[in-house]
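Structures for review follow.
Every number in this text was worked out from the coordinates using simple rules, so none of it is lab data. Keep in mind that what you see is a predicted model, and the values were worked out from it rather than measured. Cβ atoms are built from the backbone, for glycine too; each structure is taken alone.
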Structure I
Amino acid sequence: MTCSFKQCNAFKTRAIQVKECREGAVPGVKMTLNPEKPRRGCFEIREEGGETFITLLEMKRPFAPVKALDMEEVIEDIINTIK
């Protein structure tokens, strides 16, 4: 699974939160944060070569859509989808 985020706290904090919760909920799963250079203003969580769980593209500062996410709900939805 890959979480993509720009080097900005609005993105990075949420990506790390998803990574930690996801890895804790399903043992043996490894997540990668930004394996390649991220796209500007994008927040995306996807399985490598598979399903995209959330995509917010071309956001402008102050990144209101990503800040408005209920991360607990996002994480729960991802975990329920893959179980």
Structure II
Amino acid sequence: MGRHFGDLAKIRHVITYSLSPFEQRAFPNYFSKGLPNVWRRFTTSFFKVAPPMIAMYLTYSWGNSVHEQGKKKNPADYERQE
């Protein structure tokens, strides 16, 4: 009838271990170690990433405002036309 997928080959001198999914803990140390680690990693990278992003946003918004002002017509140029 063939072999099951896990038993396709016999390998000598290799020991495998498995743990039942019902015995595993889904979120071990999530609140005690996970959240402080996320906060630590956020604070260390925030000051490396945020200033260039803020500078790029300010440059982008300034460039858009200058572009919009450049597209407007000057009303004084058209006062003497009929």
Matching -12000 (helix-only ellipticity at 222 nm (-39500 (n - 2.57) for each DSSP H run of 4 or more, over all residues; to 500), computed) against labels I, II points to structure I
Working back from 384 (volume of the Cα convex hull per residue in Å³, computed), options I, II, answer is structure II
Comparing distance in nm of label points 7 Å out along Cα→Cβ at positions 25 and 73 across structures I, II, the largest value goes to II
